[in-house]
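Pasting the structures here.
No value in this document is a laboratory result; all are computed from the given coordinates. Given the structure is predicted, the values throughout are model-derived calculations rather than measurements. Cβ atoms are built from the backbone, for glycine too; each structure is taken alone.
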Structure 1
Amino acid sequence: KQFQIGLNYLCQRIHPDLIILYGGIMEHWADFRGLIQAPCPIQPATHQGTAGVLGAAFASIQYLDD
């Protein structure tokens, strides 16, 4: 219930096109996937352990190109 409240708040404030979930919550993704409602798609991260490093590298490249 608390997760759904947080998700609703996030969607109302920033109107994301996609929400990507990562971390401990993904251990039980199959159990509660159908219970979550959001106005945009929700999907698990595909690069689990390396997501942060890849994001930092991508941000650095964009910063250097600007």
Structure 2
Amino acid sequence: MRPTTKDAELNIVTGSDGFHDTWEHVLQRFFARYPLQADFEINDFGATPGVVNLRLTQAMEALNDEQ
């Protein structure tokens, strides 16, 4: 994740096909909760979108704890 002054940009690297709609839904919910301006690169290493959402949420909680 890198801060930016533009809208969020995502690059998702996955070995699984057919999850576009699922990823879109998960990320829409994430950005509705955390409206960020940052560039993201997600390497899912075969994790489900739900697990990636959990990891993103944990990262946001860790960032909030640092503030």
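Of the structures labelled 1, 2, which one yields 37, 24, 19 when Cα extents along the principal axes in Å is computed from its coordinates? For Cα extents along the principal axes in Å, the value 37, 24, 19 is produced by structure 2. Ranked by distance in nm of label points 7 Å out along Cα→Cβ at positions 12 and 52, structures 1, 2 are led by 1, which has the greatest value.
Comparing relative contact order in percent (Cα under 8 Å, 6 or more apart) across structures 1, 2, the highest figure is found for 2.
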